[in-house]
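What follows is a set of structures to go through.
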Structure I
């Protein structure tokens, strides 16, 4: 049971963007959030995802360098 899922993106240019995946009842596969990234300076952005349990403990569930890609 997860109370919150927070996402932080550290862009290649040093700017940090963050947000929380909206929760509608329970989280489901495919729930998402969109944050601005950069396609400059090597096209790599660090993405960190943290889940919060009912006791308030935060657990990092994803931490990776993700290359920029466009869906346009």
Structure II
């Protein structure tokens, strides 16, 4: 169970990181400046909301894939 939780946490952090770097490439150049601007504008939660939405979509697709694979797999 703990292994699965760690895997899902890793997936969420990976989605968050990839989306952040795709949408804000200046994070690699001047991260402190980006965080200051984000904090000043008060938009601290939108990255988590967007990443959460993408994570839920990926989880849904993974669930559908699991159901389809279990449907088409012979069990004896």
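Taken together, the values in this text are just the output of simple stated rules run on the coordinates, not laboratory data. No experiment lies behind these values; they were computed from the predicted model shown. Cβ atoms are built from the backbone, for glycine too; each structure is taken alone.
A few points about this structure:
- Structure (I, II) behind the derived value -27000 of helix-only ellipticity at 222 nm (-39500 (n - 2.57) for each DSSP H run of 4 or more, over all residues; to 500): II
- Among candidates I, II, the computation of distance in nm of label points 7 Å out along Cα→Cβ at positions 6 and 46 that gave 3.5 used structure II.
- Source structure of the calculated read-out (mean projected area of the Cα convex hull in nm², 5.4) within I, II: I.
- Value 4.4, calculated as distance in nm of label points 7 Å out along Cα→Cβ at positions 14 and 54, assigned to which of I, II: I
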